[in-house]
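Where a number appears in this text, it was derived from the coordinates with a stated rule and is not lab data. As the structure is a computational prediction, the values presented were derived from the model and not from experiment. Cβ atoms are built from the backbone, for glycine too; each structure is taken alone.
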Structure P
Amino acid sequence: MDKEFRIEHDTMGEVRVPQSAHYGAQTARSLVHFAIGTETMPEEVLRALILLKEAAAKTNLSLGVLEEEKARAIMEVCGELLGDTTEGIAPAYRKDFPLHVWQTGSGTQTNMNVNEVIAYLANAKDDTLHLHPNDHVNRSQSSNDTFPTAMHVAALCAIEQRLFPAMEEMSAVLSDLEEAHRDVLKIGRTHLMDAVPLTFAQELSGYRTMIDTARAMIADTLPYLRQLAIGGTAVGTGLNCPEGFADRCAVEISARTGTKFVSAPNKFHALSAKDACVHTHGALKALACDLMKIAQDVRLMASGPRAGLHEITIPANEPGSSIMPGKVNPTQCEALTMVCAQVIGNDTAVAVGAAGGQFELNVFLPLIAHNLMQSVRLLADAVSSFTAHCLKGLAADRKTMEENVARSLMLVTALTPAIGYEQAAMAAHKAHAEGLTLREAVLSLSLMDEAAFDEAIRPENMV
């Protein structure tokens, strides 16, 4: 017998498992049969499954379907696995959850991975327990209701605890920038062409409102994530699940996470449809689109410094080129826009996965979980990074903005009420073609006298 391995068994027979591993036969089989890619199950989903196992043991004990010593052992091990972390699992146990995303569509291997680790650790403490991964840790449950429950818990907690604080900080910084630039006029642009002026604060207020609105949109989707599939077991009928289990589990999970969850009113819907995840990810995509627009604007306004717009300055965080000395690039904008592109792509994967279920079960759960959690994680991190390393150091180049406003031909719009659209257009075309100021063109065409022109063209009154 190889001393580096031990023999574990499941219903299909014996399997060699590394001596150092705390998992069992089904996890070992999955590592062989699903050696696909490098993506492992999101740690947030693993944490949520462990929280669920803890809640289920406590609920099973209260309902009299699990012996106290076994329930207490499960809860104790779950506490150790969660450790002092608030987002993942204790570092010492991360190696015990090695399974890839690309496995069975119900997430059964990962559910059993968690069941096996809990049972192994509990039995290692007391070999008289004979704690079984299925009979005890998975009591009153099925992978078909535990995994969708964990997906909802993981996503909602990550949104409330990571993404929303990052968005609120960005909104606050944009609000501070508005206040600091209320008196700064700049030229507006539509179709990337000169337009009428506005204040820089007004432009910034648009960005702030995008973030605030996106947060509200995401928040509007969360009531559906609060509905948990647990209690539906295999197909939604609740077979082998005691009455009251679903509601009590939701209460326990709510208490443990500090976030409100409820039992889904229709378990057939909860197991077979993933519309709540699609709904939430759609709102995340809307945020990604807003962030892409903001980042694109910032890098255009910062372009230059000699041959671009250079209407704003942004922090010089690192050298921008390996060959051009002194070059500074809008790297935070680039990182944020790449994240946004990834999130937009993830949305398609989530939608395809949600549409792919058959009959009583969606069988794209790991795919949906992977993409949903990646999107939340990337958005939270990228928003925080962009706020800290770009927005907080952003400032208007007041001189450039003032010069652009002064020489803009679109100030002619203010003359339209006095001289009409066609004559105003004639003046703008003449000024552009002959390199004149707008004032010179209007006077040369005898469309207005100097006093009338000076009274009409006051950029500060046009905002």
Structure Q
Amino acid sequence: MSAAMHADAVALHDGQRDWTFGEMQGASTELAERLRAQGTRVLATLMDNSPAWVIADGAATQAKVVHVPLPAFFTAEQMGHAIAAAGVDTVLTLPAVAARWPQAPATACEVGGQALSMLRLPARTVDMPAGTSKITFTSGTTGAPKGVCLSDGAMGRVADGLVLAMAPLDIRRHLCALPFAVLLENIAGLMAPLRRGATCITLPLESLGLTGSSSFDAAKFHAAVTQHRPESLILLPQMLRAWAGHLAQSGARPPASLKLVAVGGAAVGVRLLQMARALGIPAYEGYGLSEGASVQALNLPGADLPGSAGRALPHAELRVAADGEIEVRGSLFSGYLGNSAPVGDWWPTGDLGHIDAEGFVHVDGRKKHVLITAFGRNVSPEWVETALRSDNAIGQAVVLGDGEPALSAVLWPLRPDATDAQLQAAVDAANETLPDYARVQRWVRALAPFTVEGGMATANGRPQRGAVLQRHAQALGLAFSPAQKAA
């Protein structure tokens, strides 16, 4: 459904006011004209979730300007790399943040009712795949995150596939709970609902209890969800785990308005899904990747198998190669920034898995993460980590042990007051569900939570295994080499 068909319907709600589709489109057109007039070719946005972000994204599309959403949790080194690698010539951000570029000419502007600064940087032409509309940077601990170049066509196919698959749910209110700079929320939480004609609730992330990329206040989040009564949400597994834990402890219930809570970014686990649903959270696991322009498979009401990533969505095809690696096609990216290698028809995801007879996709772990024990057994650490996180005591887990006779783990509790005895009980419970070669024989409590800011996690909560090993190798009695840090 196009915006023109419901110009007076509410597209965005920021907690203070509504923006109709007509108003949103008009504001995007006005900003697009300004971008064209000043010769912008590559626009970077660095701001919180807001109508202004949505309007800027639409303006970039209208003006045929490449949009580079910068995550606020990137380090200064990562910011600098992304801006230079993409040839960014314009940055739209808050006046206080603009001070990071004191030498850049800045002009004040108002977008979506928000006072912003528009910085002009020295123009530099960068080679990128033809048709690139957006560049999303994968987050890591290094100063050189990888730029994934996406076309309007690829992103549109994913959005349309989601609209088609979710049409029976008739979702009319979506609460955006992840940063817009993260592709999952950008495509599945903005583009798809808006194409459906739904209202997107675009609140500052702090009001939802999310600070940085990893600090999450479940009580504050629950209060916001209760107040705004959305019909859908997208969460990372650790957010779902924390929210479910809050509900279990407080006795509160989520609003009856919720029809779908999509969970992705990492493995969720059957026990967490079961606990969430028992508490009234309609949680459904999905699967996607930046190179496929986000979501590829999703469990949905009526087509659901807990423990799987769901069936392929209408825009996607998935298959499994001879070595067990999942491959996708249908909405592929155009290429990596600075890399002229062709993408091809099918893309190897790097994930190991299988597709059952009913078409449900099962993701077993990352191909490059497979551990080979001293006894020659192959173990996917994600499999064991999901089992560990199935207990309410464990919030984060990293399993190690390549070349070792037994597996070890670094654990961070879900609640800071969890005792070592509670963590040991959780490890024992997980081991009961695992074969002997995949059981954790030794563990240590992490020195700090696995966060982007601490250099031990990616934006979607996946651990940086080399960094975790480096910080805990001595405590576990494991060897560590500099080559492992980059893993």
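Structure data summary
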quantity: Among P, Q, structure where relative contact order in percent (Cα under 8 Å, 6 or more apart) as derived comes to 16; calculated: P
quantity: Read-out FRET efficiency 1/(1 + (r/R0)^6) of positions 35 and 187 (r between Cβ atoms, R0 = 35 Å, to 0.05), computed value 0.05, structure in P, Q; calculated: P
quantity: If distance in nm of label points 7 Å out along Cα→Cβ at positions 75 and 435 is computed and equals 3.9, the structure in P, Q; calculated: Q
quantity: For FRET efficiency 1/(1 + (r/R0)^6) of positions 243 and 403 (r between Cβ atoms, R0 = 30 Å, to 0.05) computed as 0.20, the structure of P, Q it came from; calculated: Q
quantity: Comparison of P, Q - label where Rg/Rh (Cα atoms, Kirkwood Rh) is highest; calculated: P
quantity: Entry that produces 4.1 once distance in nm of label points 7 Å out along Cα→Cβ at positions 307 and 371 is calculated, selected from P, Q; calculated: P
quantity: Among P, Q, structure where semi-axes √(5λ) of the Cα gyration tensor in Å, for residues 299-394 alone as derived comes to 39, 12, 11; calculated: P
quantity: Ranking P, Q by mean count of other Cβ atoms within 10 Å over residues 163-170, the structure that comes out highest; calculated: P
quantity: If distance in nm of label points 7 Å out along Cα→Cβ at positions 227 and 347 is computed and equals 2.3, the structure in P, Q; calculated: P
quantity: Identity of the structure behind 1.0 (criterion: distance in nm of label points 7 Å out along Cα→Cβ at positions 27 and 59, calculated), options P, Q; calculated: Q
quantity: Entry that produces -8500 once helix-only ellipticity at 222 nm (-39500 (n - 2.57) for each DSSP H run of 4 or more, over all residues; to 500) is calculated, selected from P, Q; calculated: Q
quantity: Comparison of P, Q - label where mean count of other Cβ atoms within 10 Å over residues 115-122 is highest; calculated: P
